[in-house]
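See the structures that follow.
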Structure I
């Protein structure tokens with residue numbers, strides 16, 4: 001079976017589009033092959049700045065011939081019906097066959113779809129794939145109608161097998177598919193022919209093109225780390241930049257340059273941000289001082305002077321960039337040393353959201369809510385409110401205006417320059433956390449208080465104006481804010497009433513009040529309940545990553561105290577772990593046996609059996625033993641629940657399985673005596689009530 005090689009060679013493809021484009025090419029072509037009847041063994045996609053490449057191994061040499069019997073009208077049907085059938089199948093009457101069926105005699109047409117060679121199928125498929133390729137942005141050039149991300153120069157399309165190779169013949173806007181490609185733009189210009197993927201990959205490497213983006217990234221990281229280590233320094237890890245730079249070069253050449261001494265005292269974060277955003281440079285740190293002292297750049301060619309000219313140019317451009325950063329830094333420090341009041345005043349003119357006021361108004365709400373949260377997380381209320389008031393002051397600074405990703409980081413520097421303590425200054429940086437699922441969460445009480453207030457204010461604000469996430473759309477990152485609250489609460493094991501905090505935050509948005517009654521209070525509760533449900537949905541997503549099933553979470557959610565996330569998650573984790581054990585199965589079986597019979601009796605009788613059973617009406621030893629076991633279990637379960645030791649409580653509940661089974665084997669619940677029957681049904685209720693003190697087991701599936 002032949003192998004297919006496709007290369008689409010163009011001008012430089014933006015790095016951010018390359019990986020997705022390679023995967024799109026792979027999917028579109030392989031899906032098209034399978035749809036046309038060509039199976040294959042494996043496929044791989046690659047990208048460089050100038051090419052998208054697809055290799056498909058073990059392609060079927062031709063699509064199979066397909067035969068289908070299509071039934072037509074009855075043999076005695078009107079002539080027009082037969083003529084219509086003949087037109088639909090493209091046959092004549094003498095090519096039809098009459099067959100006997102259960103419902104009569106019918107015309108049948110044997111439809112034959114002849115197989116086609118792979119080259120013919122591919123020649124018809126690829127032009128359509130290329131013309132309709134899903135680039136985020138594309139362009140036209142010259143007089144043709146073809147759109148591509150950048151001008152397309154060559155199409156390589158070869159089918160290769162052990163007995164030779166062939167070019168798949170097709171043309172697109174004057175570009176004729178062939179077996180030729182080109183190497184590196186500067187170091188190996190000119191075309192060369194290939195006969196297979198192995199030949200292609202080897203010749204590309206000889207022509208100074210490293211095909212795999214992963215190989216280029218690994219090469220860059222290894223070389224850069226070694227160069228830094230040789231100088232007694234260390235490379236600052238930046239996976240995003242590494243992936244981007246790997247998409248900018250076909251033959252990576254790693255060079256390390258100097259940062260001018262005038263800029264070495266700039267904050268490390270300023271140097272990193274400036275070099276990463278503007279120059280795509282990696283930062284190189286002195287491990288002894290933590291200062292950024294050098295940079296690594298990745299060139300796309302080898303030079304006779306070993307990169308000296310390239311480095312000189314880069315150092316000159318970097319000096320100009322860092323001169324701007326130094327100017328911003330020094331200007332901002334002058335403001336900060338005189339106090340942050342000018343910046344805070346400016347935030348009164350900056351709109352946070354048209355319906356939620358200015359940044360200054362938002363800061364006032366956050367500070368007020370922080371004051372209420374602080375005592376609950378072990379923070380001083382006055383200090384927490386003070387930290388909240390200055391946490392976003394750096395949004396008015398020149399540095400953050402130029403480098404938005406430094407918000408919070410610069411706030412910490414400026415707060416310290418103003419004279420605030422380290423504990424208050426660090427809040428400016430930490431209150432934004434966590435921004436992503438892998439980010440650390442704040443643990444310092446002041447940072448925790450402000451971070452919670454910031455996120456809860458955001459959530460309640462957008463809930464108040466009915467700007468909630470819908471489907472995949474979440475323009476204000478409210479899912480991230482809710483997950484941030486959840487992670488902060490759980491990681492710090494905080495015991496907070498989310499409903500109370502939400503009510504307080506809604507009050508700061510003008511919804512409800514501490515003395516609200518009647519319809520006003522009902523309105524507030526509606527907002528609070530809706531937001532609480534949103535938190536619970538986010539919690540399910542968070543716990544699903546831990547392997548906790550949604551039904552287990554629902555079972556914990558149904559219990560009192562579901563607004564206390566730490567308590568709720570402790571229940572869910574304990575139940576999840578317990579259900580994986582033999583005792584977990586015993587608990588479920590014992591509960592279900594009692595619950596099912598009780599539910600059936602209540603449905604049939606139209607009453608609820610919710611009264612205490614009395615042992616004096618017990619008639620058998622097994623019945624009296626169950627009464628005793630329930631009493632002993634309750635005595636052990638109560639202190640375990642008070643200590644929130646759910647595992648111990650459930651273990652004790654599971655031990656009821658034996659007495660419950662013995663009861664059902666020896667006792668007829670629906671006794672002839674109505675008094676005894678009611679007592680036994682009330683006893684079943686006692687079993688159900690005992691077994692559901694940690695979670696609502698009725699919600700557990702399976």
Structure II
């Protein structure tokens with residue numbers, strides 16, 4: 001059992017040799033965490049190396065696996081990228097951690113594999129086809145015109161409600177009963193009649209509302225039974241499973257005697273509650289359960305702006321306060337934006353051991369010069385490089401980030417600073433609006449062909465769905481079923497298809513994406529012919545463009561719209577959410593409009609006191625806290641240079657009170 005592990009100095013030295021630069025060691029506060037194998041919380045400031053400390057603990061535990069009682073280790077994080085980081089850093093050195101009975105994955109993959117899918121298989125006697133929001137959204141956005149058990153008027157009422165409803169309609173398990181709610185675990189839906197401005201309004205009566213509820217329930221049940229689940233459906237099935245089988249949580253505790261959750265602040269409340277109910281179990285759990293994160297960086301769940309107030313501290317809370325990312329200057333700038341009081345100790349130094357003395361900059365712009373902000377930031381970086389205050393290195397990252405991206409007239413957004421900004425390129429979704437989107441938006445950091453192959457396969461599945469082509473069981477094709485069908489029933493075509501797929505993938509990564517796209521389009525009629533189909537409904541998807549038209553000589557894979565080249569280096573344009581967890585050499589934070597109220601509409605209006613170095617008020621407005629968390633994350637990315645872009649009309653209200661010994665002011 002994990003509780004019997006006594007972490008030795010030799011264990012820690014072993015982890016240091018793998019994870020740290022030669023000659024460096026873990027300090028006392030990190031050693032204290034690495035040695036601790038009890039149920040605790042770890043609160044860690046930005047750049048504190050908390051993930052490295054966790055990796056050290058996992059490396060050491062791997063030396064003691066498998067446990068005598070047959071139990072394993074569960075490691076959960078919020079994103080696939082975080083899980084990939086764990087695997088890439090220690091995978092070569094771990095003989096046991098990534099094997100049964102252990103599990104290293106996202107909260108979603110854990111829920112899918114250990115709770116939702118087993119319950120679904122038990123109920124429907126088959127595995128779900130897909131658990132994916134985009135695929136589910138396509139199904140839900142195309143409701144049937146008629147369900148035969150309902151009258152024409154009842155069908156009309158239900159479709160009208162669906163088309164007018166802006167919130168996601170989800171299954172939730174409330175007080176032991178299944179119901180439909182606005183968002184998962186949200187409010188029960190009242191099924192009010194949508195208002196029509198052109199006519200006098202009269203709500204549906206109770207019977208009419210009940211029939212709308214029954215119609216939508218039947219519609220959603222059909223999607224679920226067909227095997228198409230959204231991510232929330234997985235949590236819904238998980239909650240039902242735990243309610244119906246109280247012994248199941250004990251089985252999971254026996255399976256996983258050590259549980260580590262990284263980036264705990266990124267969990268939504270239902271994710272937090274699910275893990276708590278299983279692995280803390282009111283304090284009676286058999287599992288050691290450690291939660292690791294920073295409440296001040298909880299920017300992914302907009303409903304909870306108060307530092308994830310459902311995350312209550314354990315009896316023992318360890319802290320990592322030293323930041324090896326931030327200089328002492330930047331640490332003093334970031335600390336006042338913490339909504340949970342946090343004193344960051346900036347430990348970043350120059351290579352020669354001297355203090356980094358680069359001042360943070362305000363870039364003050366006007367309505368006509370906002371599009372010059374990013375290039376001015378690049379100019380400042382260039383000057384610092386030329387002066388030797390930033391050491392030139394191919395690993396350096398320079399990023400310009402903002403909170404809000406969606407264009408809205410009269411409201412400053414990311415696209416106003418950088419009109420070429422592409423949301424699709426940023427997101428790298430499972431599904432895109434056009435075939436070109438799949439070819440363009442593969443993972444550029446993947447050194448293999450797998451990301452491109454996955455995107456092309458998903459595009460082909462999208463085409464099969466849009467053409468209504470299903471397998472012999474009337475279910476939509478999955479990737480494995482599509483490949484099996486071609487291999488078993490179209491063997492001659494299968495050989496040619498495999499060769500073509502390889503050529504397309506290779507062409508994309510070698511910079512010939514547009515030519516590959518053209519060849520895919522030309523080969524689609526033959527592909528669909530294998531399924532006795534042809535191009536009809538998918539024509540717009542196949543031929544549509546996700547951006548400016550390009551010729552076959554232009555490299556789609558290299559055409560990164562969210563990158564500004566500047567005199568020997570690039571500035572990547574991104575969102576605050578996307579760069580969370582990253583370390584940059586220089587970061588530009590550009591203020592944007594986010595809702596009205598709490599003293600203004602922009603970060604510079606709501607956070608004036610923090611910009612002056614004052615601690616955030618405990619009773620600050622919810623919007624102030626949301627803005628503070630966003631700035632805290634954005635401001636804590638750089639090792640050397642931080643710039644904050646503020647409109648001149650807002651800067652004029654507080655600019656004279658800014659400490660010029662700390663801040664440099666640049667006006668455009």
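From I, II, which structure was semi-axes √(5λ) of the Cα gyration tensor in Å = 58, 51, 25 calculated on? That value comes from structure I.
For the read-out percent of Cα pairs over 25 Å apart, for residues 327-614 alone, a value of 59 was computed from one structure; give its label from I, II. Only one of I, II returns 59 for percent of Cα pairs over 25 Å apart, for residues 327-614 alone, namely II. In this comparison of I, II, the computed figure -16000 for helix-only ellipticity at 222 nm (-39500 (n - 2.57) for each DSSP H run of 4 or more, over all residues; to 500) is attributed to I. A value of 6.5 for distance in nm of label points 7 Å out along Cα→Cβ at positions 191 and 383, calculated from one of I, II, originates in structure II. To which of I, II does the computed value 1.7 (distance in nm of label points 7 Å out along Cα→Cβ at positions 23 and 583) belong? Working through the options, I get structure II.
When Rg and Dmax of the Cα atoms in Å, for residues 119-214 alone is computed for each of I, II, the one that comes out at 15.4, 50 is II.
Calculating relative contact order in percent (Cα under 8 Å, 6 or more apart) for structures I, II picks out II as the one with the greatest value. Taking 4.2 as the value of distance in nm of label points 7 Å out along Cα→Cβ at positions 15 and 39 derived from one of the structures shown (I, II), identify that structure. It was calculated from structure I.
Every number here is computed from the coordinates shown, using simple stated rules; none is lab data. Since the structure is predicted, the reported quantities are computational estimates derived from the model, not experimental observations. Cβ atoms are built from the backbone, for glycine too; each structure is taken alone.
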